[in-house]
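Below, each structure is written out as structure tokens.
Read-outs: derived from the displayed coordinates by stated rules, not from any lab. Keep in mind it's a predicted model, so treat the numbers as computed, not measured. Cβ atoms are built from the backbone, for glycine too; each structure is taken alone.
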Structure 1
Amino acid sequence: MKKDILTLKDLSVGEIETLICRALSFKKGKKFGSLLKGKVLGLIFEKASTRTRVSFEVAMMRLGGQAIYLDCGATQIARGETIADTAQVLSRYLDGIVMRTYAQARLEEMASNASIPVINGLTDLHHPVQILTDLMTIVELKGSRRAANLKKCRISYVGDGNNMANSWIHAAMLLGFPLSLACPKGYWPDANLLTAADGFKNIHLTEDPAEAVEGSGVVNTDTWFSMGQEVSDEKRRLFEPYQVNRSLMAQADRKAIVLHCLPAHRGEEITDEVMDGPQSAVFDQAENRVWMQMAILEKLMGRKR
């Protein structure tokens with residue numbers, strides 16, 4: 001039976017731990033040259049990408065397979081072919097699909113009509129492959145060894161209650177680590193997700209960034225303006241107190257690391273001083289996308305081990 005990863009909740013705690021361990025083993029140099037030999041991955045992108053596209057393409061190459069990039073504007077989808085028809089046809093050509101799109105419903109339609117695994121490369125609602133990479137990075141750099149040990153690490157997220165915030169909430173619901181999110185009123189995470197998370201005492205939402213970051217071992221942020229959103233001075237002024245800077249980091253644990261899924265708008269949600277400073281794990285995090293994609297692709301498309 002095929003398995004999709006549309007949100008983080010499509011995975012069990014055990015599966016998340018296995019993916020993290022596998023990604024770390026790949027990074028340490030474990031041989032992997034032919035694990036996906038003869039396999040082909042399709043990348044269907046309606047949103048621009050650097051890290052997601054390149055990391056999946058490199059991951060397939062390192063595993064001995066191939067990737068085909070499909071810009072939706074150059075496919076029949078742009079001329080009105082349904083997602084359902086596209087999914088059924090591509091299932092006869094490919095071994096897996098990564099879709100990067102706007103509405104979660106489009107991704108779900110692709111998955112429900114495809115007979116091959118479908119992976120969420122990002123939607124407006126969720127970004128599970130990024131959170132898996134971030135969890136790997138925390139396990140690697142904080143010495144927690146296993147995802148289950150993350151319960152001892154307080155994680156904070158500061159900024160827009162976007163797809164990253166939503167996926168961090170999913171992660172905290174599954175793994176039980178303390179998560180504090182600071183978002184301005186009117187820019188909170190998905191309302192349905194907050195309702196589902198109600199009662200999880202390890203998840204805390206506030207409008208005060210200093211409160212969210214206090215004592216945290218990991219401080220996360222993301223751009224204030226996601227792809228497709230209008231850039232406005234009004235929103236920029238509202239978010240100014242949520243900038244991850246030296247003053248805000250002083251509230252965190254002195255050994256805290258900083259994460260940003262990139263691309264960053266330097267000088268807005270994060271300062272150069274922090275992003276290029278000794279606490280930054282941003283570029284380790286970016287590198288780890290490749291290793292985590294390799295683990296994901298092996299799990300969904302490889303031979304059962």
Structure 2
Amino acid sequence: MNLVDVDDLTQTQLHAVLERAAENKAVGTESAPLADQTLAMIFEKPSTRTRISFETGMTQLGGHAIFLGPDDIQLGHGEPIKDTARAMSRYVDFIMARMFDHADVVELAEFATVPVINGLTDDAHPCQTLADLLTIRQQFGTFDVDVAWVGDGNNVCQSLVLGAAMTDIDLTVATPEGYEIDDGVRKRAAGLDGTPTETNDPEAAVEGADVIYTDVWVSMGEEQKRAQKLRDFDGFGLTESMVGDRTVMHCLPAHRGEEITDDILEGDNAIVWDQAENRLHAQNGLLVWLDELDDERIV
């Protein structure tokens with residue numbers, strides 16, 4: 001089984017992964033469930049949290065992680081993705097790929113014979129959504145929570161839309177015109193009976209919200225769009241007057257002074273560091289769950 005996006009899991013499976021993650025966080029890993037197993041980590045895009053959390057996680061679980069940057073393997077230098085997938089599957093037990101084009105991870109998963117985990121693409125970030133859901137559950141003890149997304153309808157937002165639909169979180173998405181979520185994501189959420197409320201008014205979005213969530217406006221690879229996006233997102237930055245006493249989430253890295261002020265990020269209402277830590281626990285839960293699923297199939 002692969003995790004190319006969060007709705008590759010059923011709702012039951014999603015809750016099982018989150019439960020495993022919560023257990024591992026609460027009691028630690030006393031045994032080595034992934035002893036002698038290897039995770040290959042393919043990085044087209046650099047990352048702080050993704051690399052450290054996956055590499056540390058595999059160590060905690062008794063396994064090993066291999067970092068594979070753009071200059072470390074033949075992928076992108078003439079070898080087709082399907083060939084890399086099939087060869088790599090003969091060496092490792094899991095593949096995590098952090099890539100630009102979502103179709104590349106889809107192809108990698110199609111031809112690999114070991115689980116492929118999407119560490120981020122331009123369309124989706126399911127590992128972040130697992131961490132977000134774990135964080136919300138631990139903060140509130142329930143998924144009966146109103147969340148307002150304020151910012152770009154980007155990869156993080158789109159995976160969150162699906163994760164919210166699968167857990168019955170009441171989600172409102174506020175974006176500037178032209179930056180809404182994709183129609184395909186909207187339809188998939190509707191199929192899960194969880195279509196988000198959408199608006200172009202950030203002030204309206206946060207009314208009644210328990211949590212306000214934002215992300216950078218200018219993502220990696222969009223530097224040439226920076227000036228235009230800063231104009232388009234005027235009024236969408238989280239300020240003290242907008243946030244009030246609500247809980248604040250941000251997947252990091254943050255551009256302080258743009259989508260969020262320094263005071264809010266450093267304030268008592270921000271749970272961004274819990275989010276960051278929970279990348280480790282959520283991914284550990286996913287890896288162990290995938291391994292147990294594979295063992296069940298072998299038996």
Practice prompt. Tell me which of 1, 2 gives -11500 when you compute helix-only ellipticity at 222 nm (-39500 (n - 2.57) for each DSSP H run of 4 or more, over all residues; to 500).
Written response: 1
Fill in: Given 3.4 for distance in nm of label points 7 Å out along Cα→Cβ at positions 1 and 273, calculated: source structure among 1, 2
2
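When mean count of other Cβ atoms within 10 Å over residues 41-48 is calculated for each of the structures 1, 2, which structure yields the highest value? Each step should come with its number before you reach the end.
Details: 1: 20.9; 2: 17.9.
Top value of mean count of other Cβ atoms within 10 Å over residues 41-48 goes to structure 1.
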Worksheet item: Given structures 1, 2, which gives the highest value for distance in nm of label points 7 Å out along Cα→Cβ at positions 9 and 73?
Response: 1
Worksheet item: Computing percent of Cα pairs over 19 Å apart, for residues 121-216 alone gives 32 for which of 1, 2?
Response: 2
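As an exercise: distance in nm of label points 7 Å out along Cα→Cβ at positions 25 and 281, calculated from one structure in 1, 2, equals 2.2. Which structure is it? Kindly include the intermediate steps, with their values, before the conclusion.
Details: 1: 2.2; 2: 0.3.
The value was obtained from structure 1.
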